[in-house]
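Asker: Input: structures, listed below.
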Structure 1
Amino acid sequence: MITIFVYEWLSGGGMEPSVADALTPPDVGALLHEGRTMRDALVADLAALPEVRVSYASCRFESGKPAATQAATHCMPAFGEHVSDFVGRISRVHDFTWLIAPECEGLLLRLHDVVGPARWLGCARAAIEVASSKRATGEALAAHGIRTTLALDPDRLAQESAAASRGTCWVVKPDDGAGGLDTILYADAAVAHADYLERCRAGRKPVLQQWVDGEALSLTLLCSPLGAALLSINRQRIGLVGESDAPRRMVQVEGVEINRIDLHGAQGRTLAALAARIGRALPGLCGIAGVDLVWHREHGPVVIEVNPRLTSAYAGLSASLGRNVARDALRAFGVLSNGAALASEVHG
């Protein structure tokens, strides 16, 4: 019997009480719902495996025991216990820990180090480190010939004439941000440049990129030392807050529709080949990972970012594919044996 501790940062008490108390109830509810949905989907898949005994964490903001976790052991941080201490303590009494957390401010990296590589079910530290930076991710992908949104030199952009950038929009966002966190779209390069400088002066680490028009998609990948296989192509709902002619608009990720494009069609085959190339460009991706991209009408897929972890597109994926995706991932981690099946999945 294998024991696995599932820790999702939001529902597991990772949000500081001072931060949570400053948010309105709908804000807290929306954040917790997303985290809990990912956690419950993973716990349910693991609990369905006869070889696995699963535990999960929750926090003071939850009430009752979610239906999806009835077959799992529940644990909570002690009063005043720091998240890192809690995760370390519970990890040490389990064979493995499967952790879901954003890359912001090195959080996923720090929790990787708390758990330690021997018990960690997820991407290798080196892959997390690269994928935690949009600048570094873009450079790694571009070095392998993958079309992506590179971080631009803001000073050079400021020197461009208005005519040269007419019709182009720009995005300023955190280098280590997740989803649409603090992402602003600008129609004017000079205004985007000013926002970039202001963030730098405030001690933040922004990136400035060109906005890519097209269909917003995400990929769910199954990664192993054998390579990266495409599990599903998902449609993302991206919202722009503000009038269409406004000088600045906030970018929001409003949801995801899983498994919406046929893997065996022309678009699916192109994206499957892209997934394999991403796996080679970012060695150390392992288990479930996500890729955000835009399908440009002329250039095809343009990668926006890589998430070295399970994402919200996991919820409902096993049911949609008709198979237990957690079992596939445990095989990729080498925790469950079935190398022949995994090799067929990656190369097929």
Structure 2
Amino acid sequence: MNFLITGGAGFIGSAVVRHLINNTDHNVLNIDKLTYASNLESVSAVSNSERYQFLKIDICNIKSLEDAFIEFTPDIVMHLAAETHVDRSIEDPDNFIMSNIIGTYNLLKVAKKYWATLPKNKKAYFRFHNISTDEVFGDLKDSNESFNESTSYFPSSPYSASKASADHLVRSWHRTYDFPAIITHCSNNYGPFQFPEKLIPTIILNVINKKPIPIFGDGNQIRDWLHVQDHAEALILCAMSGEVGGTYNIGDNNEIANIDLVHRILKVVEGLDHPLIDNSFDYKLLIQFVEDRPGHDQRYSIDSSKINKKLNWYAKKNFDDGIGETVKWYLDNHLLYT
């Protein structure tokens, strides 16, 4: 099958691309605008495969999208291209509105037009998979429950509002046009090739440079952590076997407060013998509490029981193993981010 991946040079998208090339026989077209958070190094290990293609395309450019669809003839579209950093969305929402809302609209418009031209046999298994976030659901501050597929949307930031808007567009395309779409929501991802504006790579890279580790507020915000490789495998499974019109939540039941996450990473660092680690230094001295971000959600939690039961998917990566591997990866690859 032919997979068209938008944002395939990004953190999660590149994990999907690597998995498809390394573990399946499918063909991949990776289209990416190559913004600051994209990195073609993340797909360099598979870039020589004859089943892999890359095109530098902005999803706001309809003509380029149309040409890509006509030439590649995708069977499955996995839409991961997005602006994702909450702080940036607060400071300047414009790019988030353009990429996450207008870009998604353009992609839906082109994909629907292409889908309508397909012969009956190909039309029957075409899928449009929109990859979203648990942040569209808002804050679980006063609840002990988890987000499920029926949770109402209540986004808190321009970023999460833009992703919620994209979800609504995708869902309306399915309802109005019977367009074969699927939506997934994931918890916070971690692993290799994540741009260092996000929490885990920031902690590790600041450790290397002995720079302050900034923690919003009191650090007691709780996030549910999922290894990016587990997420990539779940996404491909949903795209190929998920119910048309369906929604699936993807998480790993690893709820950890941000301050506890910092201490767990520092514990990993303290146990390493690595030339970039100064074992005589107390890295806890780098922790610095800073003013909380506006509208900061207190707790996220994903209920993955639907994808567990319906698609028999379960995360494989133990968090302690995964975070240890992630720390070592950034230590060995820190020059990518200097």
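Quick note: the coordinates plus some simple rules give every number you see, no bench work behind them. Predicted model, so just to flag it, every value in this text is computed and none were measured. Cβ atoms are built from the backbone, for glycine too; each structure is taken alone.
Asker: Starting from the value 14.0: which structure in 1, 2 was mean count of other Cβ atoms within 10 Å over residues 43-50 calculated from?
Answerer: Checking each candidate, the match is 2.
Asker: Further, regarding this structure: When percent of Cα pairs over 12 Å apart, for residues 147-186 alone is computed for each of 1, 2, which one produces 63?
Answerer: Traced to structure 2.
Asker: From 1, 2, which structure was distance in nm of label points 7 Å out along Cα→Cβ at positions 139 and 275 = 2.9 calculated on?
Answerer: Label of the originating structure: 1.
Asker: Can you rank 1, 2 by distance in nm of label points 7 Å out along Cα→Cβ at positions 51 and 291 and just name the one with the largest value?
Answerer: Top value of distance in nm of label points 7 Å out along Cα→Cβ at positions 51 and 291 goes to structure 2.
Asker: Given a computed value of 0.50 for FRET efficiency 1/(1 + (r/R0)^6) of positions 83 and 299 (r between Cβ atoms, R0 = 41 Å, to 0.05), which structure among 1, 2 does it belong to?
Answerer: 1
Asker: Quick check: 3.0 is what I get for distance in nm of label points 7 Å out along Cα→Cβ at positions 3 and 307, calculated from one of 1, 2. Which structure matches?
Answerer: Clearly, the read-out refers to 1.
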